[in-house]
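What follows is calculated from the coordinates using simple rules that are stated; it is not laboratory data. Everything numeric in this text was worked out from a predicted model, so none of it was measured. Cβ atoms are built from the backbone, for glycine too; each structure is taken alone.
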Structure I
Amino acid sequence: MGTEVGFVGRLARFCGALAGLLLAAAALAAPVRAEEGVALTPPVVTRHETAIRGQRIAYTATAGETLLRNGRGEPTAALYSFAYIKDGGAADRPVMFVFNGGPGSSSVWLHMGVVGPRRVQLDREVNPSNVPPFGLVDNPDSLLDVADLVFIDPVGTGFSRILGVGKPEDFYGVDEDAESVAQFIELWLTQNRRWNSPKYLMGESYGSARAALLPRALMGGPTYAGVMRGITVNGIILLGSSLNGPGTAGQSPALGAALNLPAMAATAWHHQRIDRAGRTIEAFDAEVSRFATTDYVAALDKAAAGTLDDAERGRIAARLSAYTGLSAGAWLPGLILSPKVFSQQLLASDGLTVGLYDGRYTLPQAGDGGEPVADDPAMGRYVPGFIAAFHQMLDQDLKVRLDRPYGAIVWRNLLFGWNWKRTGAPEGQSFAGDLATAMRRNGDLRVLVASGYFDMVTTPAAARDALEKARVPTDRLTIRNYESGHMLYLGDTAAAFSDDVRTLIRDGRR
């Protein structure tokens, strides 16, 4: 889960206004000095059993810290992870490394939503109650039947922390973050004797960017990591993909508006604010996407050049009205509405706002505090259940009892700034470009890109556009859209998504 890169950019600018807090924040977060010694939290090992796809699986869970060091061998951080290993599994059983995004998010969302052996149970998956009690149940869609699972909380999230001689700037950046996760994976493979296992990466939201970057850090080289790790991966799974960011070429305002349109239209389809005319969501999305990337973007380019006449402007506004349920007048004269404005207008007659992270969710417009997470109708509804269920599992199942809080998402890390500058990558290259490079180097690498139709933060259309522009090889690329939102496994879609991942893993072993 986590946040789309554009939102992170806005948040970072906001944090810039708080620059006066930097010194105080740095003092509060001062790492332990090397000479003070480094004491890692002892690992906690527990044993469990579950049922997945009709088979009983006994497994061992290990929760603990892995010490990271710099090139001089000095301790810099302790990265916390949760590993689930099938008992009696072969030494070459697939292993999947899983993380979310942000930047600043722990892995709790994929851990408790679809991948881990236990999951949150909400009273409803769409528009659930957000007060306790919440449920914690065995997860019949967990991927533990086909791969061992390692959930990674990047430095500064979850229980992971800076220590020794480490500094925030060593970890809070595109390359720095990828390097620290690559170092963890290398250490985990060695400590668990799993170098010969097929390896998979799964990342959600900004985690999709991290997953696209990691093959480079895992392979290594003189101009990037400065070491040769020689680690290749068999498959990458991206959810809620965020493949453009500050410093990348991104999209023009016209193309950006065009790529937002299908998700907005899908949300109107869900709430039946348009005439479906018998069209399924798949057919409707395909139709809107064709219009968005042809007639609509061409009209916006003309408008920007001052050559769009009133008749064509009116025709485009009428099409936009038919696809979004808003009046043609709402689209005039500029023909562009942001997802935020759309979310406020679609159900305004009912006094409701729809979620940006998932357009199926609603909250009353009255009393909106303007907080981009707590006041988002989707995030504000499902976050409490995920976090409560995770802490219940942490205490009752995994027996992890630490005296420091678990950072589900830690935006205050952005007070230190997130370094978007890249080393060795062409200026303006998207993260999809890194993925294309990884697939060139590794002819067996297969990629699954999964999106939710109702996600207006990291839209399916934007993901597809980034992949096409980067010329990611289509013969090893699978794109799947689900009738869901940013957390595309909510709303009776978890089984379909997890089966698509199973297919990726099984096809890779043929």
Structure II
Amino acid sequence: MAADPNYDAFLDRAKQVASAIKEHIQNDSSIMAVSHHDADGLSAAGIMGAVLSRAKTRFTIRIVEEIREDIVAEISTTKPDLAILTDLGSGYLDLLGTQLEAKAIVVLDHHPPTGTASNKILQLNPHEFGIDGARLVSAAGVSYFVAKQVTDRNADLSALAVVGALGDMQDKNEKRSLMGLNELLVEDGVSAGNLKVDSDLVLYGRETRPIHRALAYTTTPYLPDLSGREDNCLALLSSAEIQIKTGDRFRTLADLTQEEKQKLVNAIISHLSSIGFQSSVVLDMVGTVYTLVNEPAGSPTRDGREYASLLNACGRTGNPSIGISVGLGDRRIALEEANEVVSSYRKTLANYMDWLTKTPDAVQKLKSIWVIRGENTIQESMTGAFSSILSSAGSLSLDHAIIVLTRAKDNGIKLSARAPPKLLKLGVNLGAALNATTKKYSGFGGGHNVAAGAHIKVEDPMPFLRELDEAIFGQMQGTLGN
């Protein structure tokens, strides 16, 4: 990859952050690592946990859904010498600087920063260097570049950083490949002998699941009447004359010949066309695959995307400790538990899709947004996963952003937003729109241009949704700053 002065400046800052962390390790400081509960956040936490564990220092890891005043207050009760925040924190610099009681704070994030970092905050964020944190490096990558500067022995953590980038869906590029600083992660992984890069069908469970189950488990892209439906997937394979077993053993996607894979693609295209669905989504099924070659054959941790899905399921179902254990290398009990979590998680998402099909009144269309009203139906921790599936499904028109909302535990509203590529080209920035519109509703919001979230404290969300709709419509028309 060609040299980039912005990358050089970013990596220089990574050295500064690593030096600060090493100083705390040498001083036997108490360290708390706080991270987000999605796949990228758990990957970042796993990387930072490995760094601290290998250094034999005192540390704890805490996984949270979001940064709020009460969470900052809880962290402050432990009064750590050093608080390391990964995959969150940059959007709450003022709050952290004034209310988090820690002698020093390190923020390793890839979301656009808001506020001003106080003297006790040392931040590494790609946006500070003109690098797009939504596409070119995730929080796991940011954490890895610091880890590598702590010691070169941490270069093996590059594979977990790739998992984080895939979990953050930063592969939405030509041939589903990772770009930018993420390319450096891939290069390190290949050089360390931990990673192999190929071109293949991108299906969940390429090496671990029977073909029909891999199809049914695939939700990115979402395949109507196939995702979540093993019976329909079996029928599809039968009609395409693809053998599902060799003897008593179910075949996996990795067992198929190139001719059989082409048959499978053609069958899926034919199926989608027959139900009036855009078959172009099949293009997202062919691309770059990342294999963690040191993981056992048949393990869900061997394929980068499947590993990311496993971590995401653990975090979003309230089982982050299982995901952290897997990230730190547990391949026995934790991995078995994670597999059970994944199965339940996939069923939940499939049930949401069925619910949406049977409940058309839950979908509201405004000028610039589709709103999915999931109050009392969608779990608070699942709005992000569900909005991501809907954005990849193509079942809603691609000239509107997708907003999935539900009732939060505090009786407020939790929502997640996703923007299709067409809107991004028009200048839509969901993070900026949510940050600007949530404050008057006693809430907070932010994130990337393509994916963002918010929490507001209202009984009726419609006034907020109308204002958000106008804000996004204004961005599309070029009448509102980003």
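Figures for the structure shown
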{"quantity": "Top of I, II by relative contact order in percent (Cα under 8 Å, 6 or more apart), largest first", "calculated": "I"}
{"quantity": "For semi-axes √(5λ) of the Cα gyration tensor in Å computed as 34, 29, 20, the structure of I, II it came from", "calculated": "II"}
{"quantity": "Structures I, II, by FRET efficiency 1/(1 + (r/R0)^6) of positions 105 and 401 (r between Cβ atoms, R0 = 30 Å, to 0.05): label with the highest value", "calculated": "I"}
{"quantity": "Value 1.00, calculated as FRET efficiency 1/(1 + (r/R0)^6) of positions 161 and 329 (r between Cβ atoms, R0 = 41 Å, to 0.05), assigned to which of I, II", "calculated": "II"}
{"quantity": "Structure (I, II) behind the derived value -10500 of helix-only ellipticity at 222 nm (-39500 (n - 2.57) for each DSSP H run of 4 or more, over all residues; to 500)", "calculated": "I"}
